Structure P
């Protein structure tokens with residue numbers, strides 16, 4: 001699929017079929033994440049891949065009971081290593097760059113999933129401490145997103161997007 005088609009075709013998928021995600025497709029998605037840009041090429045991301053139903057269920061509960069998460073065959077928790085960014089960039093690396101960098105990796109994952117005919121959703125509403133406990137994520141590593149991944153059982157309509165003339169400004173406002 002052409003990258004510009006992928007931009008327009010990608011949707012937040014919250015309903016999945018029972019079909020599993022192949023290890024090959026999962027690796028392609030994680031590889032796409034790995035190639036995201038990062039400040040100073042620090043690459044402060046870590047990915048926790050979850051397939052066990054009981055763990056997915058606990059993650060869904062920690063995500064404000066968003067049960068569609070546990071219905072996905074695969075759930076990926078994306079974490080930011082603030083210490084890794086902080087070594088080079090200090091507090092700005094800890095508080096901003098590692099979050100920006102993981103956001104770029106997440107977007108690459110979502111676009112790769114779409115290009116492979118899979119569906120995913122960027123979930124940011126969750127109890128961070130509970131997710132940390134469930135997955136035994138060490139301090140300094142921050143869970144920033146939960147990505148349920150699978151074959152879509154829905155085809156949402158395109159969302160409304162603001163026109164370019166409202167959001168693009170040249171030189172001054």
Structure Q
């Protein structure tokens with residue numbers, strides 16, 4: 001396996017781990033809570049991330065059409081089942097990404113929108129997509145009063161203190 005693919009898979013594991021830690025903080029009984037009408041619930045976000053990674057990204061990089069099933073509750077009901085669904089589909093996806101040959105990694109794949117894009121670039125967009133939805137999870141957890149782990153070790157206040165920055169109020 002090429003160094004770039006190995007590096008990507010290691011990075012994907014770290015990104016996924018940060019998302020999974022946030023998903024595990026969803027309070028029992030609040031899996032289907034949404035911040036507003038017609039918005040994703042916690043469960044919708046977790047099921048969406050699992051399904052889109054496995055049934056869209058992992059399929060398209062292997063030259064197959066998307067089979068994304070959506071994010072509805074029938075896919076996984078309850079927190080434990082939803083987290084298990086997330087974990088199982090990620091494991092399948094990662095295995096499929098690891099199977100890519102060097103030629104496939106550098107070749108173009110076709111997105112569901114019919115756009116040809118280099119496979120490695122398409123998978124980097126997948127990581128951006130996950131980070132976007134992880135941000136939603138963090139915001140929603142905050143709205144429910146759940147403390148979330150710092151992604152990179154410092155809060156903004158701690159960084160300001162360490163940086164010796166002046167606040168805008170001074």
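Taking relative contact order in percent (Cα under 8 Å, 6 or more apart) for each of P, Q, which is largest?
Values: P: 34; Q: 25.
Result for relative contact order in percent (Cα under 8 Å, 6 or more apart) over P, Q: largest is P.
To which of P, Q does the computed value -17500 (helix-only ellipticity at 222 nm (-39500 (n - 2.57) for each DSSP H run of 4 or more, over all residues; to 500)) belong?
Details: P: -12000; Q: -17500.
The read-out was computed on structure Q.
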Worksheet entry | At a computed 0.95 (FRET efficiency 1/(1 + (r/R0)^6) of positions 25 and 89 (r between Cβ atoms, R0 = 35 Å, to 0.05)), which of P, Q | Q
Response to the item:
mean count of other Cβ atoms within 10 Å over residues 41-48 gets 18.9 when computed on, of labels P, Q, structure P
Worksheet, complete the sentence: Across P, Q, distance in nm of label points 7 Å out along Cα→Cβ at positions 17 and 113 reaches its greatest value in structure Q
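Taking distance in nm of label points 7 Å out along Cα→Cβ at positions 57 and 73 as the criterion, which structure among P, Q has the greatest value? Mind showing how you got there, number by number?
Details: P: 2.1; Q: 2.8.
By distance in nm of label points 7 Å out along Cα→Cβ at positions 57 and 73, the leading structure of P, Q is Q.
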Worksheet item: For structures P, Q, which has the highest computed value of distance in nm of label points 7 Å out along Cα→Cβ at positions 97 and 161?
Response: Q
Worksheet item: Here Rg/Rh (Cα atoms, Kirkwood Rh) has been calculated and equals 0.99, so which of P, Q was it run on?
Response: P
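No lab work stands behind these numbers, since they all come straight from the coordinates. Predicted, not measured: the structure shown is a model, and the values here were computed from it. Cβ atoms are built from the backbone, for glycine too; each structure is taken alone.
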